[in-house]
Each structure stands twice: as C-alpha cells, then as structure tokens.
Structure I
Amino acid sequence: MATLEELTVIATQEIEDAKPMYKQVNNERLEFTDSDYDQAIVDLANSKFDQQENGYKTARQEAYDSTGNQLDQLFWDIHNNKLDKTGEWYKAIKAVKDANPKP
C-alpha cells in the first residue's frame, strides 16, 4: 500500500497533467492560483489515501443484501438449524467479505 507521501507525488503529477484548471468566481472563469493548485493536490492525495484505506467499506456496503433480506436469511437459517457456516446468511456475508477484503 502506498503512503500518503507517495500518493501526494502521484496526485501532483495528475494535477500537473490537468493544467490549466479553472474555477468559477462571481460568474467569472479564472485559472487556479498556485494556492488553489496546492490545495487540489492535497485534496486529491487525501482522497486517494482514504479510498485505499477505506474503499473496501463502501464496496461491502454496496454489495450486502438489504437488512430485511438478511434478517429473512437468518430466520430461515435458525428455522433449519443452520446457524453455522452452512447457513445461507453466513455464506452470503462471507462472499461479500472475500470479494472486498480489508487492506
């Protein structure tokens, strides 16, 4: 995994490659100032770092079935005496976790 410093180097290059960049101020199109470019680099590096460290959480949240469906799976697993690794709920959760591992 990359450090924040390494991601800052990548972000710097991406911002440099995207120049010129513009902002809208009072209905006027202005090129970024040096300070704006510096802030864009910091923001992009932090975003990349956050995605690297926490992206799996969002991916898991999007992949999990709805709470209602999970409760239904649990009910039927309990009803069928499958509240272990053979149950449907466990297998569904395990599949999501395996597909989206922690870094």
Structure II
Amino acid sequence: MSGGSDDTERFMAQVERIAIAHPHLTQLQAALIAASLLGIAQDSRSFARLLGLAHALVLRELNALAGTDLVEITRRDPRTMRAFYAAAPAAAGLLEAA
C-alpha cells in the first residue's frame, strides 16, 4: 500500500480488528471493509492497484462479501468490471481510533 508508514500501520491495525471481530472473513475481505471505512478505496480496481493485487482476486472477495451485511455494492461498470462498494451500516462500528 502506498502512503506513509503511519497510514499503513493504521490500515493494518483496522484490518486486524475487523478480522478478529469477524473471524469468518478472510484477511482480504477485512481489508476491503477497512479501506472503505477509512476512505482509502471505494472501488475494486483502486483497491487492487493500491495493494498490488490482481483485480480478479479482489472482485472474487468483494462478491463474497456482498452476500453479508457488511458491504454494499453500489454500482458496477460492465466495461471495466470495476465494482464500487461501501461499508454497510453494520460495519460502521468496526472502525476504531488507532
């Protein structure tokens, strides 16, 4: 993830908190939620680019999350396959001050 060391540490701390609170989530799913809550990424392609991941992998994890009450897919771009998403209200309490 690009950015300062403090930003990276804050992001990773939030990912860990979310993963502990919801042990059924993968680390990547927890990272997708944290990125939305922290305003780091609001779409699958930006998230994949920022973390150096394959977009297809991010889409797979995001689609799995869409079946939960933690993430809402707000829009899809059929041309680029980009999915825009937001943390659902149920996820809002997962963000803690680092």
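Observations on the model:
- Among I, II, structure where Kirkwood radius over Cα pairs in Å, for residues 8-63 alone as derived comes to 12.9: I
- In this comparison of I, II, the computed figure 9.8 for mean count of other Cβ atoms within 10 Å over residues 16-23 is attributed to I.
- Which entry (I, II) yields the derived value 38, 29, 19 for Cα extents along the principal axes in Å: II
- Origin of the value -23000, where helix-only ellipticity at 222 nm (-39500 (n - 2.57) for each DSSP H run of 4 or more, over all residues; to 500) was derived from one of I, II: I
Values quoted throughout were computed directly from the atomic coordinates according to the rules given, and no laboratory measurement underlies them. Note that the structure is predicted; figures quoted are calculated from it, not measured. Cβ atoms are built from the backbone, for glycine too; each structure is taken alone.
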